[in-house]
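Some structures are shown below for you to check.
Read-outs: derived from the displayed coordinates by stated rules, not from any lab. Being a predicted model, the structure only gives us computed values, none of them experimental. Cβ atoms are built from the backbone, for glycine too; each structure is taken alone.
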Structure 1
Amino acid sequence: MTSETTGAASAGTWTLGDRTVNRLGFGAMRLTSNTDGTPSDRDRAITVLRRAVDLGVNHIDTAAFYFSPLRSANELINRALAPYPDDLVITTKVGPGRDPSGQWSPQARPEQLRGQVEENLRQLGRDHLDVVNLRVSGTESIADRFGALALLRDAGLIRHLGVSNVGPEQLTQARAIAPVVCVQNRYGLDAPPEDDDLLRSCGDQGIAFVPFFAIAGAGREAGAGHGDHDEVLSVAAAHGVSAAQVRLAWTLHLGPHVLAIPGTGDPDHLVANVAAGTLRLTPDELARLGAVRQHR
């Protein structure tokens, strides 16, 4: 079998609550606009989503606040994939959004979260959400907001809960209220070594760790494109793959609880990302890449 048909499953699986997903998933953020800010091509975005599922992707990360003037990631997912495959797990995020005046707000109040959950339900065309992450922007307590989501979970609107952009204390606060199935934080070869502690802690607690910007690194929303370290390029050349694929494979080697959600609006990039799930790095290569982090 080719890597194209086995990539999404080749890195293994992990369980989010009672839902099993392939560790190689897909992030929907880049579906709505091009890197220059112009709206994406609708038909191309739909093609990418359907192709991802064809390649075995059964974990898609999205949010109602992933939108451009003409595109909504959730509505693209609905148009492309509904009726949804039984094994597909859609993870969404709440927290950031627009306030009643239309201004961007990085952090919703507890009483606003139900409306955000219901908006995700409407856009996705579902009666419940598989996983909802509380996206955090700050170091203050998240107990009130996570508690509000726990009530929506008890009401049946949400199946499982996670957190995003959090520190260890905030994860502890959340776990004291309700089970946490995943932590979604910025992480990659460019991350400072001190971020490793939370990744390892999640593994010890049986919680999925889901890096975002794992490929883009310092490029963040603008995507990859900054210069890669010589060691990354050397490992890529040895395997005949791209530096982006090495970065993605490196995260998957960090532990069986680490999931990948690379995003793209390009069908060719999608295939390359999924194929990265088949890339096996040697202990020597992992050590060399680890040394890159130590000398950032």
Structure 2
Amino acid sequence: MTSQTITAAASGTWTLGDRTVNRIGFGAMRLPQSGEALIPDAVPRDREEAIGVLRRARELGVNHIDTAAFYFSPLRSANELINRALAPYPDDLVIATKVGPGRDPSGAWSPHATAEQLRGQVEENLRQLGRDHLDVVNLRIVGTGSIAERFGALAELRRAGLIRHLGLSNIHPHQLAEAQAIAPVVCVQNMYGIGVRPEQDAFLRTCGEQGIAFVPFYAIAGTGREAGASGGDSAEVLALARAHAVSAAQVRLAWTLHQGPHVLAIPGTGDPEHLAANVAAGALRLSADELALLDSVHRRAA
């Protein structure tokens, strides 16, 4: 499989509200820094290199970018890089952002914003991206408690025209139901991948039944999270990668996409070659026997 000739269109499409996106997108978390993401002393990535990756993503047909105002390192902000690389924005580009957690200028975290603070976070994303509205805003949740007050605050901003569509991140099924009683939900972003949270399988299916996009994060990195993939792939994943002449990361991405037409991928990278490989994973087709083998690897983690 020659990744240089494959575009994001090979992954198929899904509709987020009234916006159609290719199922392979791009996650901006790793753009502002080299090495581990979201740490106060991260090493800033070369600015032109990051801008080049974003522009190459567009050339490869990526029209769904996931970002957040709290994706920054010393000197670099993912939103600012997106603005610099891609504005004026193409009509087909959907930029999804997250609110809820916050980081002060030193990089220190606060767990979640209050309902009153969420408007400021939305306005900060608008300012950094240079937009008058946000295509999709995901409320990122910490814990299992009620989200009604905070999601309600975002629903008010949606009614005011600052937000086009709403989603949820890091949630439990009962929180989705609570949010849906307040406003439509177009996507759910949860940690998921081969061997990563197999208890999410039923929730993924529920989202598909309701027409809600399921957007796994750390589908490649898995338990490595912000630090990236650990390289500890199973023998089965490595054998399939060799059989298809692809990387283990591409097998992981392809498996997630095979979980349903509503599953979207948002792999992130600052490396143009990794970007092309991630996009190419949208064209990798796994047989029923291969999927069954990977499913067995996935369920071993349960």
- Message: When distance in nm of label points 7 Å out along Cα→Cβ at positions 40 and 216 is computed for each of 1, 2, which one produces 3.4?
- Response: 2
- Task: Name the one structure among 1, 2 that Cα Rg over 2.2 N^0.38 Å, for residues 64-111 alone of 1.40 was derived from.
- Result: 1
- Query: Which structure, out of 1, 2, was Kirkwood radius over Cα pairs in Å, for residues 24-143 alone calculated from, if the result is 15.0?
  - Reply: 1
- Using distance in nm of label points 7 Å out along Cα→Cβ at positions 8 and 120 as the calculated read-out, with 3.2 as its value, let me know the right label among 1, 2. 2
